[in-house]
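Next up, some structures in structure tokens.
Each value in this text was obtained by applying a stated rule to the coordinates, not by laboratory testing. Values in this document were obtained by computation on a predicted structure and should not be read as measured data. Cβ atoms are built from the backbone, for glycine too; each structure is taken alone.
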Structure P
């Protein structure tokens, strides 16, 4: 058995041990959905990092960096801008202390906003989970090329993620993220200078690549960079998985402290990921990885650390860290919509008096069903980057405007929120269909959906708010005090 397989097995066993260790502590709905509101800042930092940096960065962002160089940081930069604003939102969210974003939507707006919010979240989060399965399957195929195909790898990862996510809920996810976050941070920081040295140092990398790889926009147009920046920024600002972590915090102070660590960790790790992909494009400019550039980080871990045993071990740890980060992200993004179906549909409309035991059973069933839906979507993915931007745009256009308005604009009304969510969701989902391409001018239809979907959503939010009855003092009270 090779070193890479041994490292992967040890990681899987460690994650399983952490997950099973939390199982006995899950007895109530709050324990399962928000970890009993007990997470300290240290745990929050790593679970926020692990839920955010997954296949979107490790595959989609790395693929972009392999092709276009440091201009790929526009995608990560959107998240950094969002994080600066989140510092002021985190304590408000923890003080509000609900379970899900649709809880917030109903409290501030109405039941229709809650239900439409669930729909938008299901489309977004299962899409994001689906390309985590693709990433994990790619890694298994790279390590076991004669035994596991990429498609078989997707099935294996899907089963693995579904089981882990169902076991112990938020507590399981959060504490697994601590181990994963520490492993990934260490290996990425240590691996970068070694890879840069192998590629001839930064002078050698500059000489080997086009000058555009080191320019602000690179080969991308300014509008293409904004199309990378904006969906990421707006997804982060309204991200339900993030709000659930804040709802899970031990206190408002822990939520604020966690954001500071999250900002530092995200800027550091996403910059390193892009730099490793750029160095990898010099080391491996052709061959298999040139055809599938989303695999550049794992491919580099497999082929760039030959020689001494410590180097081989670092390569194995790098591949293992990428694998673990993908698993962690899949856990987070699969768990979150399952809580919506349970908390926002089942408990709210089907069985309000359900016992904790029944709620836990239904929660685990929802994880399985949504995991299977995500697996189905993973079979139809050509580009992880494209799928990521599609998922980000649904959320950015449909939910982020009304979530931010709930905290910061007292004039926003229920009717406007419903119109905004419905419009943003509809335009994003149907933007790439023949109907749009045949009925919308090419100057618009040839672009990504983010601008039309976001502009239409904002227009609905503002215009309908101004012509409908303002919210009551009772609706505003939890948010004005937050």
Structure Q
């Protein structure tokens, strides 16, 4: 019996420590209590909350599951399991837990509100809207529901509707976390940058140390070409959190924009050291190396990016992949570029530009047959693509198919008569044609001379005989 009283005292102490923000100590007290009495579902639940607060989502999930096994009908525990999955980006699992909440308590709007966020993350926007309207049936004026559906609308570029929803959210709950910042992002997406800037400042007046808002405002100021102010915001982030990889990356981006390559490289390397998988930072380092005429260093960064790409290709945007491919071409790593453009074509095989870039990488890899095939595919998608015609003409010229080469050059020049490379290739083809005529005439004349000489020698032999 004394052990049970000791367990209660540990729990009381854990509550005090939790309220004081001393989560590691609160965790220790709760674990001590559970070692004495492991059959209290609410204590496992409190342990999950404590672990969640201290940034240990996987351990928190195990604690919530222990609580759920002891009390499977507790809606609060099931909701916590769903929220934990949501924060860990396990969206399908989160939806399953929220559906369990719905079965236990159908009128609980919160289960629908969270599913708006989960379905938005899965790009299932129809379901996100369905959850929004179901949530409103049970709680017509839920600020979080409006804020969550606004994210879905933003993903679909329905910015004006998103602005309306976020304004409703701010009206219903002015202290909703980052509601003004999210509204600022929506205004920025519609080009109303000054209005966005004012809203970010409003958010910062209420929460001056919010790192996400400082970073968002800094990026907006970069877009507004207010680079000094942007730098000040990023440096403010580093004053709060010196190991923030985003702030170091953005400072590197600012230095690169201003031609300060040494400062940019230093910032990018810090970002990479803090977060080895930071997106695009190696691309920036490679671009600087190429500008410094150091292709070997560029290839080192790009191949490291390729190794990461093989592990996480689905996480990369098409713009990032295209930039990687272009940099590989510039760094004279055509075979690697060929693989990147092939991956892009798997995502969208109807892009003439991508077929053209794939063809360029094939030509530079000495894979002429595949290059010609990709170039012809590009021209089927865009019959007016003069650069593709130039490359096709050059390939035919290198194969000695001069009439085909002339056909494509003439066709391209009707589209872009001022293109210098096309005009140079036309001149080369004309010179080659003139040379062929001269060589042909010379060969004919030489043959005639040999024939006459042979007859004369024959006559001399006849006379001598």
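Taking FRET efficiency 1/(1 + (r/R0)^6) of positions 88 and 408 (r between Cβ atoms, R0 = 30 Å, to 0.05) as the criterion, the top-ranked structure out of P, Q is P, with the highest value.
As an exercise: relative contact order in percent (Cα under 8 Å, 6 or more apart), calculated from one structure in P, Q, equals 31. Which structure is it?
Details: P: 31; Q: 4.
So the calculation was done on P.
The maximum of FRET efficiency 1/(1 + (r/R0)^6) of positions 392 and 416 (r between Cβ atoms, R0 = 25 Å, to 0.05) over structures P, Q, that is, the highest value, falls on Q.
Taking mean count of other Cβ atoms within 10 Å over residues 56-63 from the coordinates of each of P, Q, which one would give 18.1? Show your work: numbers first, answer last.
Working: P: 27.8; Q: 18.1.
Considering all the candidates, the number was obtained from Q.
Taking 3.1 as the value of distance in nm of label points 7 Å out along Cα→Cβ at positions 216 and 336 derived from one of the structures shown (P, Q), identify that structure.
The read-out comes from structure P.
Could you tell me which structure in P, Q was used to calculate FRET efficiency 1/(1 + (r/R0)^6) of positions 176 and 200 (r between Cβ atoms, R0 = 35 Å, to 0.05) as 0.40? It traces back to P.
Once Cα Rg over 2.2 N^0.38 Å, for residues 48-191 alone is evaluated on every structure in P, Q, the highest one turns out to be P.
Among candidates P, Q, the computation of Rg/Rh (Cα atoms, Kirkwood Rh) that gave 0.96 used structure P.
Here distance in nm of label points 7 Å out along Cα→Cβ at positions 72 and 280 was calculated and came to 0.7; which of the structures P, Q was it taken from?
Working: P: 0.7; Q: 4.8.
For distance in nm of label points 7 Å out along Cα→Cβ at positions 72 and 280, the value 0.7 is produced by structure P.
Looking just at FRET efficiency 1/(1 + (r/R0)^6) of positions 8 and 64 (r between Cβ atoms, R0 = 25 Å, to 0.05), which of the labels P, Q belongs to the structure with the highest value?
Numbers: P: 0.45; Q: 0.70.
Result for FRET efficiency 1/(1 + (r/R0)^6) of positions 8 and 64 (r between Cβ atoms, R0 = 25 Å, to 0.05) over P, Q: largest is Q.
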